[in-house]
Structure 1
Amino acid sequence: MISDGDGEIYEKYADELIRFASGLVGPDDATDVFSAAVLRAFTSAGWSVVTNHRAYLYRSVLNEGRMWHRTNQRRMAREDRHRPPAEWWDAEVRPDVRAAVASLDVRSRAVLFLSYWADLPPEEIGLLLNISASTVRRDADRAHRRLRRKLHD
């Protein structure tokens, strides 16, 4: 059940969580992912005992982003099976970079987003995503290596 204090929590963290969601799923779907995550968090049975609302909401957005990607990948696979070959290529400014970033798993994208766009240190990223700072550094390092490989091949 949503309480009166939840509105204040929403107002306090909405902007940064929408930016985070944009880094995970893109700006077009960020508000949908954010809204679904917040609604799911506010109505969960454990919300009333949560002590770190910010971290809980970041993890909720991350999990919702993962679900969005799974759903989107299944949808895109269905569409690709029925799309004429001439429509497979959309010209973009840097399709190679976009494809390389899109090929990363959601947590790696979350770590990179929080590192570069939110300018957070590994310790704070770890708190938000419920992983250790060393895992944050490892994920960032692996993501950088994957991006270098994909972009230099």
Structure 2
Amino acid sequence: MNGEERRDFVRNHRTAVFGFARAADGPSMSCVYYVMDGEEILVSTMAGRAKARAVPRNPKVSLCVLDENWPPTYLLIYGDAKIEEAGGEDLMIRICELMAEQPMPDAERTNLIQLAREERRVVVRITPYATFESPPRHVYNPDDVATLTHGYGANLPWDAN
């Protein structure tokens, strides 16, 4: 994938594995939904969750953006993250609309705003700076093993053409 194809892949998907450095032990990962805000990626989380506590300690995060079709294709995004206290309610609505694939009725929007306040929802704003892509390989039947190849993936800056 070239740079534009990589950015389109991120724009056209909605699930990712969010990776961040823990204070102790190895890296942590969690499955998230995300939305785009221009060239930045927004993730909703609760202020008390590990993601929200880890980002101020170390803003370097990764997102493994997943294709929702089989065989699984993915694109790894490296970015600088920051936590924003404002906007958690609106982002929660956007994420729920993405999950439901339809606008939220007014009554549900009101419920989501209240839930976001109760959960102390914040925005994780990620500014991507690099991508890593490895072409998918898959075995559909035993004959595919004869042509199965593996190569190295390729890094590209986020803004590459």
Structure 3
Amino acid sequence: MRIALFEPEIAGNVGAVLRLGACLGVPVDLIEPMGFEWDDRRVRRTAMDYIDHVTVARHAGFDAFRAAIGSRRLVLFTTKSRQSAYDFSFMADDVLLFGKESTGVPAAISDACHARLRIPMRPQVRSMNLATSTALALGEALRQTATLPG
């Protein structure tokens, strides 16, 4: 399983996702451009020394990312879906894709995904933090595929 972030904008969110990947043994793909410099100290401050324990792949754009993951199933998490992540059957080699914090992903990227899922939440709110969403989604996917570490 892999986590992929499409054009992330907030260094702290990326750092938190890198730490999540390190703790659960899941590689992280970063699809550029990003909204901050990669050497931004905020990434390292949030990820701390965990950044040394996660495999990170940076991709020049979505096409480069797609070429790198090959035929793996791409599962998009979006507030624009009606299908709950808890009613979906994950596979151990899925790539869990999350859009940029401000706008998600463009329609063409959404259309390129094999599935589009939503994390259920109260209707009065717009969305969760990127790192929180990633943790919930990854936890469910790993639980279903029995690939949780330790």
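Nothing in this text is a laboratory measurement; each read-out follows from the coordinates by a stated rule. Small disclaimer: the values here were computed from a predicted structure and weren't measured. Cβ atoms are built from the backbone, for glycine too; each structure is taken alone.
Taking distance in nm of label points 7 Å out along Cα→Cβ at positions 49 and 97 from the coordinates of each of 1, 2, 3, which one would give 4.6? Working through the options, I get structure 1.
Given that Cα extents along the principal axes in Å, derived from a single structure, equals 56, 37, 33, which label among 1, 2, 3 identifies that structure? Walk me through the numbers on the way to the answer.
On the way: 1: 53, 36, 23; 2: 56, 37, 33; 3: 37, 36, 36.
Structure of origin is 2.
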